[in-house]
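Following this line, the structures themselves.
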Structure P
Amino acid sequence: MTDSPRTTRVVLDPDEAAELDRLAAAVAEHAHALEQARTALGRAAGRIAARYDHGGPAAVAVKVGWSRQHVSTLAAAHRTQKRTSDGIEAA
């Protein structure tokens, strides 16, 4: 094993450090917004696909660029959640 010299870190310019901090915070903020948008899209896809007896998942899958199987799973989850919430309201 050879010993390689340790690389020392430089102290960043305060403006550069602030820029990196600002951009990292923006990435974190946008990542959260993206996750919320993906969740909303998945719920809407499941709800819309569940409205149709046949062909709904395929049509939704083509529209959003997902597999039919994935959309069918979302539709099944929506139906299950709807039955559960309807059962709770009826009780």
Structure Q
Amino acid sequence: MSRRPYRPEMPDDLAAAVRALRACREAMIGISNRVRMNGPVSQQAHVVLAAIDALAAELTGDREYFWSIGSGATEGQCKAKDEKAARERGEIPWRK
């Protein structure tokens, strides 16, 4: 019987994985904005959004990683948003 090769718990390029999740999440939001509210497609798009948020929590330690901070954001929230963007660009290392 052959054995599977060792696979790490986390992706090698965490920044690329998070960028891909962000793109998919934005696509699901776009889909849900263009279809009937609470229709089957809208509901399934929200299921995918929930799964993306769950995976983001596993990868980053923050279930709300992709959530908007809004116009009344504090200075600390704005700084955290900038740090997330820098991590996704690979400018600073990831921490969990």
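Each value in this text was obtained by applying a stated rule to the coordinates, not by laboratory testing. Keep in mind the model is a prediction, meaning the values are calculated, not measured. Cβ atoms are built from the backbone, for glycine too; each structure is taken alone.
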*Identify the structure, out of P, Q, from whose coordinates FRET efficiency 1/(1 + (r/R0)^6) of positions 19 and 75 (r between Cβ atoms, R0 = 30 Å, to 0.05) was calculated to give 0.10.*
P
*Comparing relative contact order in percent (Cα under 8 Å, 6 or more apart) across structures P, Q, which is largest?*
Q
_Tell me which structure, out of P, Q, gives 3.0 once distance in nm of label points 7 Å out along Cα→Cβ at positions 27 and 83 is calculated._
Q
*Which structure, out of P, Q, was helix-only ellipticity at 222 nm (-39500 (n - 2.57) for each DSSP H run of 4 or more, over all residues; to 500) derived from, given a value of -26500?*
P
_Looking just at Kirkwood radius over Cα pairs in Å, which of the labels P, Q belongs to the structure with the highest value?_
P
